[in-house]
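Next up: the structures, one after another.
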Structure 1
Amino acid sequence: MRVRLRIKELAQKKNMRQYQLARESGVTEQLLNRYWNNNIQRVDLEQLGMIAKALGVSPGDLLEVVDSAA
């Protein structure tokens, strides 16, 4: 089982660019870029909460379980 972040998808639905989300959430652009592109091995729950708040969603909405066979 693998977990994928849906940050890019949710931000695009709100017509938000990466730099805007970084500014509004208070996380660095470098970190957000890694999350945005799912180039991560771990996530910081506090930062995930900050991003979720900026998007107006719950932290759980940012996560999607992906079948590892896919």
Structure 2
Amino acid sequence: MPLATSELKGIDALYSIVQMPAGIPVASVAIGTAGAKNAAYLAAEILGLKYDEIGKACEKYRSELQGDNQ
């Protein structure tokens, strides 16, 4: 998860992600609070592939988000 630092404001985290060599998969999220939340959601989505209870919770959360936007 990229973190904003006082000196570089997260650009160093961005560079470390986008310059990853082939064969090293990277999942990137935004810098800051929104990125921290999305990192947790991403981890839950990955775990949900194996654990049905987590997968169902992710599906429920996404459907609730869609309901809020309509």
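Some notes on this structure:
- Which of 1, 2 leads on Kirkwood radius over Cα pairs in Å, largest value: 2
- Label whose coordinates, when relative contact order in percent (Cα under 8 Å, 6 or more apart) is calculated, return 48 (choices 1, 2): 1
- Answer label among 1, 2 for the case where helix-only ellipticity at 222 nm (-39500 (n - 2.57) for each DSSP H run of 4 or more, over all residues; to 500), calculated from the coordinates, equals -13500: 1
- For FRET efficiency 1/(1 + (r/R0)^6) of positions 24 and 48 (r between Cβ atoms, R0 = 25 Å, to 0.05) computed as 0.95, the structure of 1, 2 it came from: 1
Every number in this text was worked out from the coordinates using simple rules, so none of it is lab data. Just so it is clear, the structure is predicted and the values come from calculations on it, not from any experiment. Cβ atoms are built from the backbone, for glycine too; each structure is taken alone.
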